[in-house]
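Multiple structures follow.
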Structure 1
Amino acid sequence: MRYRGILMAAAVAAVVAGTFALGGWKLYAREEAAVANTEFRQSFVPQVRVATVAATSGELVVSLPATTSAFAAANILARASGYIATRSVDIGDHVKAGDQLATIVAPELDHQISQADATLSQLEAAAKQARANQKLASVTWRRDEPLVKEGWIPKQQGTIDVQTLRANEAAVSVAEANVVAQQSALQVLQQQKAYQSVVAPFDGVITQRNIDIGSLVQADAVNSTFMFTILQSNVIRTQVYVPQDAAAGVAPGIDAVIRVPELPDHPFPGKVTRIADALQPGTRTLLVEIDIPNPDGLLSAGIYATAELHIPRKTASVTVPAGAIIFNRNGVQVAVVENGVAHLRKISIARDRGTEVEVVDGVKAGDRVVLNPAVELSDGDRVEIRT
C-alpha cells in the first residue's frame with residue numbers, strides 16, 4: 001500500500017510538471033510569434049497604386065436639365081364682337097407678321113359708323129354756320145363802332161353788337177369742340193372696324209385654334225373670346241437653373257450647347273443671353289436663359305433637353321480620383337507619396353463629379369496620391385509604388 005501511494009504521488013507530480021512545461025512552451029512560442037510579427041511589420045513595405053493629381057482646365061463644363069420655350073408667344077383674343085366670316089389659318093400653319101388669320105363681321109358696327117359719320121357731317125355744318133354768324137357779328141361791330149363813338153348810334157346798340165360777337169365766338173368754340181369729339185368717337189368705331197380683321201403680330205406658327213367659321217366672338221375687357229395661339233419658333237428660348245456652386249461664373253455671352261435625347265447627333269450651339277440677378281431662395285439656383293437659333297425648326301417649344309454650359313473658372317483647382325479620398329475623424333484627406341513615404345494631407349472638395357472630385361487646396365498638380373488606401377495607413381508610413 002505504501003508503495004502504491006508513492007507511485008500515485010510521483011504520477012501527479014509528473015502531470016503537474018508536464019502541464020507547467022507545456023504552458024511555458026506555449027507562452028514562449030506566442031512571444032516569439034509576436035516578436036516576429038512586429039519585426040515583419042516594421043520591415044514590410046506595402047505596395048500601393050497611385051494616381052497623378054491633374055490640373056483642371058480653365059473652364060468648368062456642367063450639364064444641366066433644361067426646358068425649351070418659344071422666344072415669343074401670344075394668345076390672340078377678339079377685339080371686336082361679331083361672327084367669324086373667314087378663317088385663313090389652322091394649327092401648324094406658319095404665318096408672317098401682318099398675315100390675316102380671320103375676319104369678323106358685325107353689321108351693327110357698320111350702322112354705328114354710318115350714323116357717327118352723318119352726325120359728324122351735321123356738326124361740321126353747325127360749326128360752319130357758327131363761324132359765319134361770328135363773322136357777321138364781327139363785321140357788324142366794326143361798322144357800328146365808329147358810329148357809336150360819334151353818337152350817331154346809341155351806346156345800347158354798341159353793347160348789343162359786342163355781346164353778340166362774343167356769343168358767336170363762344171358758339172364757334174363749342175361747335176368746333178363738338179366736331180373734335182365726334183371725330184374721336186368715329187375713330188373709335190373705325191378702330192373697332194379694323195379689329196374685325198385679325199392679323200398675326202409676328203412671324204410664327206399657329207399652335208392653337210379655338211374658333212371656326214360662324215363662331216360668335218365677344219370683345220370684352222374681361223372675357224374676350226380666345227381665338228388663336230401663335231409662337232415665334234425661329235429662335236428657341238431655353239431655361240436652365242444653375243446650382244450655386246457653378247453660378248458664380250455664369251454671365252451673358254458664355255458658350256452653351258443644347259442637346260435633345262431624341263436628336264443625339266445634332267447639338268444646338270448657342271450663348272447665354274440673359275440671367276436672373278439673384279438666386280432663388282428655395283432651390284439656391286440661378287435662372288439662365290439661352291437663345292438658340294432655330295431656322296430649320298428642328299427644336300420645338302416645351303421639350304426636355306440638356307444644357308451644357310462652358311463656365312470660366314473663378315478659382316484654380318485640381319482633379320483627384322474619388323478612390324483616393326480618405327474619410328475619418330480627422331476630416332477629408334488623401335495620402336500623397338513623396339520619396340517612398342506616405343503623407344496624409346487634408347483637402348477641401350469644391351465639386352464632386354462622381355469618379356473624380358475637384359480640390360482647391362491640400363494638393364497640387366503633379367502630386368501622386370494613393371488609390372484605395374488601407375485603413376491602417378498612417379502618416380509617415382513607407383510605401384512602395386506598384387508599377
Structure 2
Amino acid sequence: MSENTDNLKQLPLGDWHRALGARMVPFAGYEMPVQYEGVMAEHIWTRTEAGLFDVSHMGQLQLIGEGAAEALEKITPGNLSALAAGKIRYTLLLAPDGGILDDLMVTNTGNHLYLVVNGATKHDDIAYMRDQLPGHLTLNHLEDAALLALQGPKAGAALANLVPDSAGLYFMEAGSFFWNDIPLGISRSGYTGEDGFEISIAAEHAVALANALTDLEEVRPIGLGARDSLRLEAGLPLYGHDMNAAILPVEANLAFALSKARREEGNFAGAEQVLAQYPDKAEKMRVGLFVDGRQPIREGAAVIDASGAAIGSVTSGGFSPTLQRPVAMAYVPTALAQSGTAITVEQRGRAIACTVADMPFVPHNYHRKPKP
C-alpha cells in the first residue's frame with residue numbers, strides 16, 4: 001500500500017477518520033484509513049457484526065442516453081441490455097485485445113446506468129469509455145459524492161434502523177432512498193463476501209451518515225487492511241494485483257462474467273482472444289492456495305517447479321483471521337489448477353509447500369432472493 005505521499009487527495013471523511021484515531025496511508029492516490037484498533041479485530045468484527053468502510057476513492061459514474069447499455073456492451077462482456085431496472089451486474093472493462101482494464105459494477109437505475117469502478121483506474125476508465133462510446137451518450141463522474149460500504153451479518157438490521165425500506169433489497173439489487181430528506185443510492189453489494197450495502201451520498205452529508213451508523217452498537221469503522229483480508233478470504237480478485245491488462249477473463253477465473261448471450265454474439269472488445277480460451281483452454285489460471293505453516297506468502301513470490309524454475313506467481317496473500325492460517329491467490333499452469341494439487345512457492349529463498357484450494361476460502365454470506 002506504499003505510494004508517493006505528495007499531492008494525495010483527501011476523502012470527504014478524512015478528518016472524521018483521523019478524529020477516530022485511524023492510521024492513514026496512501027492508496028490509489030488518496031490518504032486512506034488502513035486501520036483503527038487493528039486489522040485482526042476489525043476483520044473479525046465485520047465477520048460477526050457490521051463494519052463501515054469508506055470507499056469514496058472509487059469512481060462513481062453515470063452513463064446517460066438512449067442505447068447506453070448496448071453501447072457499453074461493446075467494451076464489456078456482460079449482458080447489460082437485459083439488466084432490469086433496480087438490478088446490478090458485475091462485469092469487466094476490456095481492451096481491444098481482451099485484456100482486463102478494470103472490473104466494475106453496473107446498475108440499471110431505470111433512468112440511466114450507474115457504474116462503480118476502481119479508484120486507481122477511474123480516470124483511465126473514463127478516458128477509455130469516452131473514446132469508445134458514441135458521442136450522444138453522456139458520461140458523468142460524480143466527484144462530489146461519497147461512497148460508504150456497510151458490511152457484515154448485522155448490516156441489514158443496522159441500515160434498516162436508519163432507512164427501513166432498504167430491508168427490501170436482496171443481493172445485487174439497488175434503489176433510491178432518503179434519510180433525513182437526504183437522497184441515498186443504496187445497493188446490496190460489497191467486496192467482503194458478507195451481506196452488506198454500498199451507499200452513495202453527497203459528500204457534504206457523509207460525516208452525518210457515518211456518525212449515525214457508527215452510533216449503532218453493532219457498527220464500527222473498519223480500515224483498508226481488513227477490507228483486503230476480507231476480500232482475500234472471499235476469493236475476490238483485486239484489480240492491479242490479481243488481474244490487469246495482460247490478463248484475460250478466463251485466466252483470471254472470471255469466466256462467469258462472460259454471459260452466454262454475449263459469448264454467442266461475440267461482439268465485445270477482444271472477443272476472439274477471450275473466447276479462444278473459453279471455457280478451459282487458458283494456459284494459466286488464478287487459483288486459491290492453502291499455505292503450509294504459519295508464515296504468509298506475499299504478492300510477487302514465485303511458484304516454482306521441481307527444478308526451481310518459476311512457472312507462476314503469487315498475486316495476493318496474507319493470514320486468514322477466520323481460518324487461522326495463511327492463504328493466497330496465484331497464477332499457475334492450468335494443468336496444476338485442480339483443487340488438492342501440491343504447489344511449491346519460493347519466498348526470500350525459502351521453498352514453501354502449498355495446496356491448490358477452492359475459493360472462496362470462507363463461504364459467502366450474501367442476502368440472496370429466495371428461489372420461487
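Computed quantities for the displayed model
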quantity: Origin of the value 102, 28, 22, where semi-axes √(5λ) of the Cα gyration tensor in Å was derived from one of 1, 2; calculated: 1
quantity: Which entry (1, 2) yields the derived value 14.4 for distance in nm of label points 7 Å out along Cα→Cβ at positions 27 and 171; calculated: 1
quantity: With helix-only ellipticity at 222 nm (-39500 (n - 2.57) for each DSSP H run of 4 or more, over all residues; to 500) derived as -5000, matching label from 1, 2; calculated: 2
quantity: Structure (1, 2) behind the derived value 2.7 of distance in nm of label points 7 Å out along Cα→Cβ at positions 67 and 243; calculated: 2
quantity: Among 1, 2, which structure scores highest (criterion: distance in nm of label points 7 Å out along Cα→Cβ at positions 51 and 347); calculated: 2
quantity: Structure with the greatest value (metric FRET efficiency 1/(1 + (r/R0)^6) of positions 107 and 331 (r between Cβ atoms, R0 = 25 Å, to 0.05), set 1, 2); calculated: 2
quantity: Structure (1, 2) behind the derived value 18.8, 53 of Rg and Dmax of the Cα atoms in Å, for residues 131-282 alone; calculated: 2
quantity: Of the structures 1, 2, the one that 7.3 was derived from, the read-out being distance in nm of label points 7 Å out along Cα→Cβ at positions 179 and 259; calculated: 1
quantity: For 17 (relative contact order in percent (Cα under 8 Å, 6 or more apart), calculated) the corresponding structure among 1, 2; calculated: 2
quantity: Winner on mean count of other Cβ atoms within 10 Å over residues 147-154 once structures 1, 2 are ranked, highest first; calculated: 2
quantity: Answer label among 1, 2 for the case where distance in nm of label points 7 Å out along Cα→Cβ at positions 235 and 299, calculated from the coordinates, equals 1.1; calculated: 1
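Read the figures in this text as sums done on the coordinates, not as results from a lab. Because the structure is a prediction, the values reported are computed rather than measured. Cβ atoms are built from the backbone, for glycine too; each structure is taken alone.
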